[in-house]
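Student: Pasting the structures in now, so scroll down.
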Structure 1
Amino acid sequence: MTTEPQNPRAETEEILGLYRAHLSKGRATLAELFGSHMEVESSGAWLTTSDREKFLNAGGYGVFIMGARHPIVLEEVERQLRTHPTATRILLEPTVARAAEALVSVMPEGLDRVHFSLSGAEAVETGLKLARAGGRKRTVSMRGGYHGKTLGALSATAKEVYQKPFRPLIPDVLHLPFGDADALEEELRKHPGEVCVILEPVQGEGGVIMPPRGYLKRVEELVREYDGFLILDEVQTGMGRLGEWWGADIEGVVPDVLLAGKALGGGVLPVSAAVATHKAFRPFDKDPYVHTATFSGQPLLMAAVQGAIRAVKEERMVTRATDLGAVLLPRIREIAYRTIPDLVVDVRGRGLLIGVELTEAGLAGELLIELFNHGVVANHSMNGSSVVRFTPPAVFTEDDVEFLLSSFEKATLDLVAGSARMPEGGNN
């Protein structure tokens, strides 16, 4: 049980000071925009702040498909914590083998080799290194795509503001329009046998950008035709987020490497994985020390993976994501076009990945604050700054759904009122 602070305001000021002194002044400023609330507890779809306010969590950047502290995940993690949380990595260790087996059991057929990491960016690095080791020295990613901020992943993340301070990046990386199969074919034709293609089934951080029907399958066909290498980044879209186990399943795509993360740790621990075909994984099979990390496959993390996969299976969260999305998307769309018709550009999504695009980035920031003022946590989109993104958990109850929709309507009405009070040009 969490002990309530004697003076929550004083503790908040102390933590803000520590952020400024040791972490990030910018993060402290951002926190102040949201009222300087400090989250200290979470359970299911709800989080609690130090001053005992409760907020519905429809954010978390895709981590909480099964909510916070899911009992199945906690059961697995607590058992492992009491027995053997960290391994020597010299001897055989059973939890990593069982976690790999569990993950492969829900993968597209043919993906049966696993390398575990901690972050999504590390999984991306693993995929890119497998491509390089397999002879593909050129990389194609998609504009608006987001793959992380380590050096290799950043090279594939097509956003100037993130890349500029760190150039030169990895050479021979080209960014093409998402959804343009003809442009991809042209590049593959020029460099047969040399190209690694990395993309997301839906661009989450790009602003919930949906591909044209049949695009992913066409990408796979082109990569095979020109002897390329295909990485599908499902760090955000996987584990049921789109109403399928993986976005790959929507069009029956089998990449050379599929990347998982975020929800893979069950909302409890940070875990990611690159899951590859036998052929793509061959360089790692040949030399077990060519790509390693101290905490790759550590038992405590692997217990979380097993718990996460159990929870999704046993509680039918993939189906629940489909059903909840079928309720939320049309109702969010109806509210947006009714209350802010002049401010909204589009409402789109699939499953429990939903984006509301506004006419400008400033309005998206204001809507996030208004949502927070009405008890809901949502997210901005890092490569699509005018889009507010909802990534709610599949454990939402009917009351949670109604709370989210009611809060969204109140937030949009407040947004209109605020915009009406704002002097012309005030958002620029």
Structure 2
Amino acid sequence: MTTQLDHPAAAVLDLYRRHLSKGRARLAEMTGGQLELSSHGAHVFGAEGRRYLDCGGYGVFLVGHTHPAVVEAVVTQARTNPMSTRLLLEPTAAWAAEALTGITPEGLDRVHFVNSGAEATEAAIKLARAHGKTRLISAAGGYHGKTMGALSLTAKELYQAPFRPLLPDVTHVPYGNAAALSEAIGPDACVVVEPVQGEGGVIIPPRGYLTDVQRICHQNGAFFVLDEIQTGLGRLGQWWGADREGVTPDIMLVGKGLSGGVVPVAAMVATAAAYAPFNRDPFLHTSTFAASPIAMAAARAAVETIDRENLVQRAADLGELLYGELSRIVAGRCPDLVTEVRGAGLLIGLELRDEHVAGAFVLELLDRGVLVNHSLNAHKVIRLTPPAVLTDTDLTWLLTAFDDAATTVKGLF
């Protein structure tokens, strides 16, 4: 048997075409067919030692790649008891839950671990239904996953159309508009929103919006679910987007950064009252691989690492610096091509004039070794979610690359 290191890029592309996705192979060819072979800190390494600065990763790598503390916790667990029987009590799940609830908003102290953000969304939908909340309300532009229930909340025609009919009784209201939510809500509703819309293009709601959502839900006896899968665990320069307004939802969704960049893991965290149906019957909603010991080791280590290394404050400081510098660069180099720069902590979006300009900008940055993401619900928005472990050298690399890319793109358009 050969390994990926034995295959040149052309051979790997051929395997993608034959066994994975022709579309993914075409996309890779557009970006040069580069391989991703190893990673450490803020850097990803390709073939022949080519190094990239990872400012993308869809929000996963707040602590960077292969952080030693997270890797060590996972390796130790893998050598000890990587998967559990599910019959006996397994302690790493308890320790991970203790670590997570130690930094969640007060009152959110019941945890249901899952394997992905979309699964966390599904768990929240089912828990809400166990309380009789059968009608779903989400925000236009929101992104909550692509499994069937989560996709019903993800208000994007491109992703929904091929899979209809989806869940019934789903309403999408304008994001940031509390009045529209008031008109749509009722006691049978479960409201799911993000504190900042990441895939929607880094859309920051008006101050007080989350407070209004919480109040409207409480007044109407509805469930309030806050999707912090991308925004939580320090990404916004605070532990949670909920902390921006001091709200406590009935349910909070956690993911991405909880992995420590090493093992996929996510969670639904709930108040005792909201969690009651799952508390009574532990078999009401289950998954064989949920709360696997290796994932629990990663989750606990990720939370402890973020806390110990003060990465929440680091994200706030880096985010403020980057927002200012990137705004300055685009204002000086290509102001007619950039509609707006938006950001909170290390979730930063640049809205370009159109998708073609955005695509060109992403490719120019890639040529300079900087990885960024477009936004799945807003293709003309370039999104940066860099790790909070960027060094001064990394910052210089990033800002120089942006300056050069902006100059080049200006010449193209």
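Values in this text are rule-based calculations from the coordinates and carry no lab data. Predicted, not measured: the structure shown is a model, and the values here were computed from it. Cβ atoms are built from the backbone, for glycine too; each structure is taken alone.
Student: Of the structures labelled 1, 2, one was used to calculate distance in nm of label points 7 Å out along Cα→Cβ at positions 160 and 336, giving 2.6. Name it.
Tutor: Computing distance in nm of label points 7 Å out along Cα→Cβ at positions 160 and 336 on every structure in 1, 2 gives 2.6 only for 1.
Student: Say we calculate distance in nm of label points 7 Å out along Cα→Cβ at positions 16 and 112 for every structure; which of 1, 2 gives the highest result?
Tutor: When distance in nm of label points 7 Å out along Cα→Cβ at positions 16 and 112 is calculated for 1, 2, structure 1 comes out on top.
Student: Of the structures labelled 1, 2, one was used to calculate distance in nm of label points 7 Å out along Cα→Cβ at positions 72 and 224, giving 4.0. Name it.
Tutor: Answer by label: 2.
Student: Still on this structure, please answer the following. In terms of distance in nm of label points 7 Å out along Cα→Cβ at positions 80 and 208, which of structures 1, 2 is highest?
Tutor: By distance in nm of label points 7 Å out along Cα→Cβ at positions 80 and 208, the leading structure of 1, 2 is 2.
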